[in-house]
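Below: a set of structures, written as structure tokens.
Since every read-out is calculated from the coordinates, none of them should be taken as a lab result. This one's a predicted model, so the numbers in the text were calculated from it and none came from an experiment. Cβ atoms are built from the backbone, for glycine too; each structure is taken alone.
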Structure I
Amino acid sequence: MSGVAAMVLAAGRGERMRPLTDHTPKPLLQVRGKPLLQWPLEALERGGFRHCVVNTAWLDEQISHYVAHRLTTSPTPLQIALSHEGQDFGAALETAGGISRALPHLGEVFWVLAGDVFAPDFVFSQAAVEAFVASDHLAHLWLVPNPAHNPAGDFGLSAEGLALNQAAVKYTYSTIGLYRRALFAPPFCDIAPGNPQGRKAALAPLLRAAMDQGRVSAELFTGDWTDVGTPERLRALNQA
């Protein structure tokens, strides 16, 4: 399963992180001595995964330079392709739009994760991929206890391990998940593979539609996790 690729979402403007993101894309802000983006890339390598797509838009030349520098200056088994949404369409395509754009570089099953989330304890495992492949689910999500900035949570979790739209107790989507290509095709998504028109689309409606059919599984992740969405959260991480 090491041939399974990963999609790292790194195209956003990072409005809440301004002024830090006026001159530096959020995935390249320093967290504990490394660019934020470097943490998940290294975790993927440790898990034995060898192929990755990173989408870019805001200040994309800096991310392109970082990837090129990393590939030429340090021995790394992770091969990184770039999906230049900003260059191709003038702006980021949002989550589902960006994933659809990258589908030609992804297989039938792939990881999706955000380049602006700090989860140093998360393990990208071959066993998780094998279990997902053996299921009939369209996505498997890792949920986390609700942080202060998202107290209501996003999705519920059934006793059978299904993600739920409606639940008395909800958790926050960590932005880490395994996905099947079929989620980005009809009836869930009407964007053509490769998103040639550059359509913007969010991921949550696709997930909710699949949840209503019982096709999304989930589990709770209780390791270190931070959505690095504000300068205050970044400062707290670097002071810890």
Structure II
Amino acid sequence: MRFERPVVVKIGGNTLAGGALEELPGILDSGRRVALVHGGGNQLTRMLDTLGIPSRFHAGLRVTDEKALEVAEIVLAGGVNKALVRELNALGVPAAGISGTDGPTLLVEPIPELGRVGSVERVEPRLVETLWEGGFVPVVAPLGLGPEGAYNVNADMAAAALAVGLGAQHLFLLTDVDGLLKDGSPVESLSPDECEGYVEGGLAAGGMVPKLRAAAEAARGGVMARIINGNKKGALAGAISGERVGTLIYEGVVA
């Protein structure tokens, strides 16, 4: 029987071994439903470089033209997604890889200045729920379906939208630091409205910017979002069990 709302975890596109996700089998044994969303920007950039296709960014987000989108589908929904599924299977986690275009699960509106990049407007949960019913952990590549076919989607924002659309209790954004850091220590908690102030003030920079903004969107949708260090064993299980790990972004008061 299920008593808990599901959990969405956003991970990078690199190897899982040695990090927080090694606790995933125990989390699943407790009856939690978990969905993973992965990135893969570094792998995509390397493949584009190999093919002689320049990588361009606008306001920290990748500009994706038709050629880059074709490569993104191959890299994200193909190589990265399937490699992560194999690694999860090796950890004893029954995983199934999909992209947001399957189902379709992530329905997007184009962001014109970014080319074939979309913002998630609606989540259709049926495919993810079907995989859960079959005993699988969905591993979702950050692509969505829009008016002209597939669109690239920022992985942090895809995870936030999926978490809200699935009615998740938690969104965990895994990174390689201990949360949003101030004077070397993680900021314990923020409201969604406070997140943009940290961006504008320069404390959040680089990859932390989309994570904070995604966490704020999830929090406004009723999800407890937390940025944690995915390289630390026990971090994920501890956060689910209520430990004060990383940086929590939530609308309201958490007991």
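Comparison across structures I, II (criterion: FRET efficiency 1/(1 + (r/R0)^6) of positions 133 and 213 (r between Cβ atoms, R0 = 25 Å, to 0.05)) gives the highest value for I. Thinking of I, II, which structure, once mean count of other Cβ atoms within 10 Å over residues 141-148 is computed, gives back 22.9? Matching structure: II.
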